[in-house]
Structure I
Amino acid sequence: MIFDISVAMTWVLFIALFPISFFWLRRAWRIAIKRDFSEVALKRGVSPSEPKKFAPYTAAINLLAGTIIVILIVGIVMAYYDYQQWSAVAGVTIWMKLIADFILSRHAHKAN
């Protein structure tokens with residue numbers, strides 16, 4: 001059996017989708033349902049002066065990104081997507097979530 005790095009990286013990306021979706025959906029749950037604003041718009045680990053103001057946006061970003069990843073996982077398991085499709089959707093979702101979090105954190109800390 002010959003080791004193929006592309007197959008290994010495909011599996012790494014697929015397996016990584018599970019904890020990514022779990023943490024994002026758990027974060028949305030904590031913010032929206034449990035009203036825990038400790039993870040809202042963090043900049044260098046510090047919350048903004050009014051985290052409650054930015055909580056709906058952070059919850060929406062995490063809920064949307066987590067839901068897309070869960071739908072993607074189901075689609076991969078059901079063989080609805082080929083590798084190029086699901087890796088593109090996963091990559092764009094991860095990057096857009098990170099960029100949206102970055103923009104929101106900078107906006108929330110603008111007055112500081």
Structure II
Amino acid sequence: MSKPLNLSWGRFALAMGVLNSLPLLLALASGGLDTGIMIAWLMVLSLSVFSIFGWSRLRRANAVAPLSAFDADRFRRVLIGPPAAAIVWWVCTVAVAIGLAIITAL
């Protein structure tokens with residue numbers, strides 16, 4: 001039997017911290033926040049918030065029936081959640097990003 005996965009919030013925070021620091025590093029390298037970097041940061045933050053909900057679902061599912069490293073399909077289904085909600089989240093994020101790009105271009 002394989003060991004159950006360690007789904008601690010500390011690991012999640014470390015991964016999201018690294019992911020959210022990438023736009024900051026881009027801003028520092030380019031000399032400041034421009035519109036493109038802010039839109040990229042919006043996308044990363046939206047992905048992070050969506051991942052928080054998925055990680056919470058994953059931890060609940062792991063408490064009921066422990067996940068193993070070989071349960072990749074179940075892991076993905078629980079992390080993403082209902083497909084309709086994931087699609088709506090993604091469409092809204094992209095629509096806001098496109099709207100910000102259009103507004104700042106005027």
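Values quoted throughout were computed directly from the atomic coordinates according to the rules given, and no laboratory measurement underlies them. Keep in mind the model is a prediction, meaning the values are calculated, not measured. Cβ atoms are built from the backbone, for glycine too; each structure is taken alone.
For relative contact order in percent (Cα under 8 Å, 6 or more apart), find whichever of I, II sits highest and give me its label. Working shown, then result.
Details: I: 30; II: 36.
Looking at the calculated values, the largest one is II.
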(request) Work out the source of 26, 52, 22, 1 here, i.e. which of I, II gives that when P(r) over Cα pairs in 10 Å bins from 0, in percent, for residues 43-90 alone is computed. (result) II
(message) Using FRET efficiency 1/(1 + (r/R0)^6) of positions 35 and 59 (r between Cβ atoms, R0 = 41 Å, to 0.05) for the comparison, can you identify which of I, II gives the largest number?
(response) I
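Where is FRET efficiency 1/(1 + (r/R0)^6) of positions 27 and 67 (r between Cβ atoms, R0 = 25 Å, to 0.05) largest, in which of I, II?
Values: I: 1.00; II: 0.10.
Across I, II, FRET efficiency 1/(1 + (r/R0)^6) of positions 27 and 67 (r between Cβ atoms, R0 = 25 Å, to 0.05) peaks for I.
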(message) Please compute FRET efficiency 1/(1 + (r/R0)^6) of positions 3 and 51 (r between Cβ atoms, R0 = 30 Å, to 0.05) for structures I, II and give me the label with the greatest value.
(response) II
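Volume of the Cα convex hull per residue in Å³ was computed and gave 111; which structure, I, II, did it come from? The partial results should precede the final answer.
Details: I: 111; II: 101.
Working through the options, I get structure I.
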